[in-house]
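Take a look at these structures.
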Structure 1
Amino acid sequence: MGTTAGTTGAGTDWVLVPDVEELRPIFEHAEELLLALVVSEEDSVEDPEPWVLPAPLAGRDGALAALYRVWEVLRGAVDELALPRIEPDASTRPRLLSGSRERVPFRAVPIAAADRELLAAAVVQLEVALMPAARREAGNPWHRKRMSDLAELLEQIAYGGESEPPPLTELIQPLTRISRLLNLPPDDDTTVLLDVVRTSAATGADVELTSAQTTAYGKTATRVNTILTGGDPLARWVY
């Protein structure tokens with residue numbers, strides 16, 4: 001699977017992640033969904049017909065564990081996600097400069113390929129569960145049962161305590177956005193920017209972007225904004 005990253009070895013890739021505080025609620029909502037699914041499955045073990053979820057959503061050692069591992073790595077690499085949060089004027093990390101303007105920083109973060117793949121697989125299962133026709137075509141009867149259980153659980157989670165529950169597609173959006181960010185397909189622009197970010201991190205020095213690097217930054221930022229904001233033209237977190 002292609003990413004914005006270069007391989008670090010031992011199944012780990014460098015991934016470009018923007019240092020923005022808006023990532024925190026996205027991760028928190030994704031955790032809420034995965035945890036609600038796992039707890040529902042666990043609580044039903046003694047029931048006559050317990051919930052049976054498809055991998056990697058079933059159990060605590062699948063997608064939920066992958067999300068936690070990614071979160072721990074990001075907390076050590078992204079100032080806005082650190083506990084306590086590191087204010088921009090207190091950061092010791094290199095800055096990206098373009099003329100007289102300081103850009104929102106990207107960080108090169110080592111993420112395990114297996115965790116990216118687990119989260120991507122979880123998103124696929126969630127998307128299939130929301131499509132009745134796709135559920136009916138989902139492999140053998142046992143797997144179709146798992147997908148039906150997942151669809152029903154998603155409805156229960158969405159409607160729990162809500163007078164006006166959100167569409168089910170919104171329920172899975174946070175995890176979808178995380179997966180797409182971590183698996184952003186590479187291109188020439190991400191390659192250029194990743195090289196800049198990794199070099200500055202190694203030297204500890206601020207970087208004055210060249211014209212070509214500024215262009216690469218802008219194009220990459222546009223792609224990342226589209227993922228994180230759902231394409232909302234009025235919301236731009238990376239600039």
Structure 2
Amino acid sequence: MYPQGRERLQNAARAEAELAARLGEPLTTADVFGGPLLSAAREYHAATAAALDEGPGTRWHARRLDELAALAAELSGVLLAPLDDLPGLLDRLPGAALLEVLGFVPGEASRVRALADRAWQLHEEDDPAALLAALERETGDRVTPRAELDAATANLYFASGELEAARGWLERAAHALPPEHPRSLAGLVLARLGQVRDALGERDLARRTYQAVLALNFAPAVAREVAAAGLKTPFVLDLAAPDPS
């Protein structure tokens with residue numbers, strides 16, 4: 001590759017890294033819908049275009065926005081679009097505006113979703129007993145099905161070393177996965193179940209569970225990594241160490 005071409009690619013990569021860094025920071029609703037983040041997305045595309053000039057990547061992005069804007073112009077309602085596409089779409093749709101969400105009050109689905117997320121993450125200051133009680137009261141919904149609440153419950157037991165209880169909740173979650181379950185859920189449930197079975201000394205079952213993760217049409221990278229590692233080396237739960245997954 002010519003030095004000039006290498007420099008252009010480096011400049012484009014630098015612009016992408018800068019936007020990724022902004023997106024990786026803690027963000028509030030005001031941050032996302034305010035000017036600075038949209039300006040950062042606009043600057044990213046401008047820097048990418050300046051680095052790569054007129055090429056397949058920049059032409060493809062502009063053509064895609066043109067086609068999307070043409071379709072949206074014929075419709076009315078709400079359009080969900082990637083954050084970095086918003087500046088270009090707003091330029092192409094003069095009558096469009098960002099939703100006013102600063103006064104948004106989360107509904108029931110948001111509350112249940114937040115509860116499951118908290119149980120999956122389990123911060124040091126959390127009260128596991130209170131989380132367990134809250135999870136058991138919920139029935140689930142389309143956003144957060146009961147199977148995911150069961151898996152989150154299992155994660156709490158797993159974190160406290162109660163492996164038999166964790167296995168029971170994970171097996172219940174695995175059998176209750178609805179047809180329209182989030183694509184990531186099956187892989188996460190089975191990867192954790194493989195670890196629990198390993199920790200209980202059920203190596204053959206654990207191996208088959210890890211293999212099931214790798215056989216899925218889709219599984220999150222973290223689930224596939226856990227499964228691949230588990231096939232090579234039996235998982236051992238060490239409550240004094242950070243969660244290996």
Structure 3
Amino acid sequence: MPKTLLHLALAAAAGLATPAAGRAQQPAKTCPTAAELKKALALVNAGTEGESNAFDSLTTATARQLVAYLKTHEVPAAAAKNLGLGYTAAAGAGHLKVFTYSYASGGTRGTIHRPVLQWQNRAGQLFAYAAHDEGGVDEIHALVSPGRTLYLLLGNEQGSTICVRTIARVVEVKGNFLVMDTNAFGKVSRLDLCNVNMRFDPRNQVLALTGDSQFGLPDVYSTKPFKPSILKFYRGHFVKNK
């Protein structure tokens with residue numbers, strides 16, 4: 001799949017462990033105030049996925065409002081919490097931040113989290129992108145790749161009564177653009193596994209995958225037995241450490 005440069009006005013449709021495919025998404029025509037955005041996010045947070053066409057329209061409109069707001073505002077952790085957003089920032093000098101809003105799934109999945117990414121170009125101009133993707137982001141790590149600005153995003157999300165999903169995504173900041181389909185894990189840009197711990201060692205650029213017995217059978221939906229593995233980040237890709 002060729003790389004797709006995603007500007008702030010693009011959205012992606014992504015399934016489990018597949019690269020994102022771009023499609024047009026209209027941004028909000030006007031930037032909301034903090035109070036307006038907080039009210040919209042509270043309404044979304046109190047709702048349930050698929051409860052009505054009106055709620056689906058509300059979540060779409062709120063995502064556009066959040067993108068418009070993040071294009072013009074630096075939002076620190078305290079301000080994000082006040083708005084009702086989750087907040088994760090890249091360690092060190094990185095400029096990538098992820099804000100998450102949430103709502104109920106109405107089923108065994110519990111709460112659904114939706115990420116919105118914000119970044120800066122070299123001139124300090126802000127950009128934002130609402131991923132059509134599910135899963136919170138708990139950690140952001142800079143990846144060492146000369147001439148490129150790549151980040152590893154790690155997070156967890158309830159998948160079902162027998163599955164806690166651990167999700168690893170790799171994205172690239174490229175000036176005004178965000179590249180989602182980096183193919184950092186072979187032919188895909190993300191890993192999405194059940195009941196598996198993913199721990200990243202920034203110094204050695206190594207991602208360790210181990211089973212997590214407190215959640216249940218590792219990789220429970222796979223037809224093959226789960227095997228712990230070590231993935232080394234090398235030349236823009238995670239490869240099995242021999």
Notebook entry, point to check: Comparing distance in nm of label points 7 Å out along Cα→Cβ at positions 120 and 184 across structures 1, 2, 3, which is largest?
Noted result: 3
Check: Where is distance in nm of label points 7 Å out along Cα→Cβ at positions 152 and 208 largest, in which of 1, 2, 3?
Finding: 1
Next item on the list: Using the calculated result 34 for percent of Cα pairs over 29 Å apart, pick out the matching structure from 1, 2, 3.
Entry: 1
Check: Of structures 1, 2, 3, which gives 5.3 when distance in nm of label points 7 Å out along Cα→Cβ at positions 48 and 224 is computed from the coordinates?
Finding: 1
Notebook entry, point to check: Given that helix-only ellipticity at 222 nm (-39500 (n - 2.57) for each DSSP H run of 4 or more, over all residues; to 500), derived from a single structure, equals -5000, which label among 1, 2, 3 identifies that structure?
Noted result: 3
Next item on the list: Rank structures 1, 2, 3 by relative contact order in percent (Cα under 8 Å, 6 or more apart) and report only the one at the top, that is, the highest.
Entry: 1
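Where a number appears in this text, it was derived from the coordinates with a stated rule and is not lab data. Treat the numbers as computed from the prediction; the structure is a model and nothing was measured. Cβ atoms are built from the backbone, for glycine too; each structure is taken alone.
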